[in-house]
Structure I
Amino acid sequence: MPDRFRIEDAVQADIPAMVRLLNELFTIEQDFQPDESRQVAGLSMLLQTPGQAVIKVARIDNGEAIGMVSAQLVISSAQGTPSAWIEDMVISLPYRSKGLGRLLLESALAWARERGASRAQLLVDLDNEPALGYYERLGWQTSRMGMRRILL
């Protein structure tokens with residue numbers, strides 16, 4: 001990977017770039033719709049819970065965030081340890097296929113391991129064949145568990 005990219009923890013000033021990235025992601029995911037005010041609120045909450053959540057960003061030389069992934073800790077009664085929920089994995093289209101996604105995921109997983117997590121899980125749109133293949137190539141296993149949701 002060219003050394004013009006770096007992986008760092010996101011900061012408040014990254015929110016506009018991360019909202020643009022989420023817009024790219026949510027336009028291809030059927031379960032979510034871009035909504036700037038909601039994305040700003042969610043990203044702000046994640047940034048305000050250090051130790052429990054992190055957003056990792058991939059930056060180019062000028063400091064612009066061109067990729068992101070978030071991780072949050074939950075307690076797994078099955079594992080008896082924290083478990084990491086991985087979300088919002090997206091690389092801006094012009095920067096894809098350069099290894100940035102793998103680096104972002106590795107950084108988020110390292111953060112989770114440092115906090116005692118023994119498992120990580122993520123959700124992937126079942127119609128997003130490129131993402132399904134990508135995670136499989138990285139060693140993510142398909143679970144027999146299915147997600148259900150209810151809006152509160």
Structure II
Amino acid sequence: MRILIVEDEKSLADIVKKGLEEEGYIVDIAYNGEDGLYMAENEPSDIIILDIMLPVVDGMTILKKIRKAGIKTPVLMLTAKDTVMDKVSGLDSGADDYLTKPFSFEELLARIRALLRRNSEVKTSIVEIGDLVIDMATHEVKREGKRHSAFTKRICTA
């Protein structure tokens with residue numbers, strides 16, 4: 001599982017990265033919002049851990065932009081902004097979870113596991129194998145973009 005951390009406090013980001021890697025995760029770090037936005041948009045992750053107060057581009061802007069772009073990667077806000085309104089704003093802007101600093105590493109791990117469980121459900125009924133595409137919901141089979149009705153009923157009802 002790949003995790004993107006967008007955090008400008010280098011020492012905190014490095015400590016969290018080390019702990020997550022010890023748990024078996026692959027971790028990428030962006031130390032400012034501009035790099036974080038680029039990585040979130042261009043380098044797929046299973047979870048994004050996102051600070052709000054970042055240089056160049058703030059975390060709320062990143063969150064809104066990735067959601068507007070259709071990126072559904074779970075986002076855990078990890079921030080010192082701890083008022084109820086801060087939490088409501090983060091969650092209403094598209095965050096999947098919100099954890100305030102200081103935090104327990106064990107709680108961070110538990111929240112990551114919960115987000116991964118929630119995200120692991122099958123989100124599509126389409127199975128792709130090479131140039132073969134099977135839509136289990138519509139019972140449609142395509143090869144090289146062409147529909148193959150002769151196979152559709154046999155394959156999808158077997």
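Derivation of every value follows stated rules applied to the coordinates shown; laboratory data play no part. Not measured: the values here are computed from a predicted model. Cβ atoms are built from the backbone, for glycine too; each structure is taken alone.
State the single structure among I, II that was used to calculate semi-axes √(5λ) of the Cα gyration tensor in Å, giving 37, 16, 15.
Among I, II, the structure yielding 37, 16, 15 for semi-axes √(5λ) of the Cα gyration tensor in Å is II.
One of I, II was used to compute mean count of other Cβ atoms within 10 Å over residues 24-31, and the result was 16.8. Which label is that?
Matching structure: II.
Could you figure out which one of I, II the value 15 for relative contact order in percent (Cα under 8 Å, 6 or more apart) was computed from?
II
Work out the source of -10000 here, i.e. which of I, II gives that when helix-only ellipticity at 222 nm (-39500 (n - 2.57) for each DSSP H run of 4 or more, over all residues; to 500) is computed.
I
Among I, II, considering only distance in nm of label points 7 Å out along Cα→Cβ at positions 8 and 128, which has the greatest calculated value?
That would be structure II.
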